[in-house]
Structure P
Amino acid sequence: METLFTVLLILHIAAGTISLIAGPVSMVNRKGGKQHRLTGKIFFYAMMLVSGTAVTMAALPNHHSPFLLIIGVFSAYLVISGYRVLNLKGLAKGRKPPLQDWGISLVMAAFAAYFVFAGFTGGSFDSSSIISIVFGSIALLLVAKDVRKYTKAPTDKNFWLYDHITRMIAGNIAAFTAFLVVNNTILPPVVAWLGPTVTGTAVISFFITKYKLKARKEKATGEVVAGKTGSN
């Protein structure tokens, strides 16, 4: 059993290192470009290996770890839903999502509810309880957003882009959080856990604002051109 744990740990560290490099590189590459797609796929598969090994290690006897379980499950949900949304552009036209997307969201909802419940009923309201509640609550909010777009057609045709940005950067946040928590020897635990979330949220806001302004500008330009054409 210890040999299995060691192998899983080596794979986990290797995949985590790759994700820490590929994630930021993908972010700065031109969205939709060849390099962005390549580094994005590398990041996706690396994070899937990170998540899979984390959950497996957390389930092994004598190695139970709420930290690994929370990060593993949440990371998997973020990158899978962030990748899947690229295939859900048709929701804005009234199309229905495949059952697998419902399944992904419902599984995350169950784990998120457990994280929140465990945080409030853990006996001592310490940093681990706060972390469990915060991550569980964030996951529930994202699942609620999933359900909303699955049941009601999004009014913004670029919803998929904003969701993709949010989920994939959140996956980066999870990777950096895990790195900090494991290697941190200076910062308070809560800062190590939530610091990347605060920083990453600002990055998400930056990119979403950037692309919303770009879309608004393109729409305004199109309306001006249409107006000039109609007046001729």
Structure Q
Amino acid sequence: MDNTIIIYRSEVENKMGALVKRSLVDQIYVQIRDDIIEQVIPWGMRLNVNELQDKFGVSSTPIREALNRLQKEGLIEYKNNIGANVISIGERDIIEIQEVASTLDCAAIRYSMEKGKIDEMAEELLYNIKCFRESDNEIKRAESIEQFSRVFYKYAENSRLIDMSKLIKGQQSMLRSAYRKEKEGSTSIENHVKIYNSVLKKDVNSAMTFMEQEYKEATEILLNYLK
């Protein structure tokens, strides 16, 4: 049996009629992942394989494969005699995730700016700032902010740094969703503009300082979210 379903990749490509094949496991993984990140499936909730089978109309095999991928990404955990649960995120978790993410982002800033492709990098950073400002959709805005940070990883040209960042990307996405809910549509890009200006000035330390400030402010907001 061919477990491949044809879906559209994006709205832009829809208009062009472009199609991409995505495996059944991929589709289930993406759907569950999105539901976890947007808290359609709440933090700490148990994931019942039988219920997921009924929801997607498939056997247990693709469900378990998707859950295994989510476990590797750090979004779910398996507990003895219970099964799979979405991870619970508490105060200590928020602080640790933010500390690690900030450290990695600052390293990406340093390495990318040391490589010297400032003009190319600045152009891509500005593009993401413009995308943020032109959108009134908070999810799209959050994506612009995430892509802003990914620019530094691209130009850092360090595969191991990228791999390390991927280990907490899912958990970061969970926090970003909580951040959006706490901010209620008032997400700011002020620190990112300051980072961009620091890049133009080739001021590595200033760019890193503003990135650290962004994480510090976000951490305070996320801790309030738990209260």
Who wins on FRET efficiency 1/(1 + (r/R0)^6) of positions 27 and 211 (r between Cβ atoms, R0 = 30 Å, to 0.05) among P, Q, i.e. which is largest?
P
Going by mean projected area of the Cα convex hull in nm², for residues 43-170 alone, which of structures P, Q comes out largest?
Q
One of P, Q was used to calculate mean count of other Cβ atoms within 10 Å over residues 51-58, giving 13.6; which?
Q
Which structure, out of P, Q, was distance in nm of label points 7 Å out along Cα→Cβ at positions 67 and 179 calculated from, if the result is 3.1?
Q
Origin of the derived value -29000 (helix-only ellipticity at 222 nm (-39500 (n - 2.57) for each DSSP H run of 4 or more, over all residues; to 500); candidates P, Q):
P
Ranked by mean projected area of the Cα convex hull in nm², for residues 59-114 alone, which of P, Q sits at the highest value?
Q
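All of the numbers you see were taken from the coordinates with simple rules; none came from a lab. Since this is a predicted model, take the numbers as computed values, not measurements. Cβ atoms are built from the backbone, for glycine too; each structure is taken alone.
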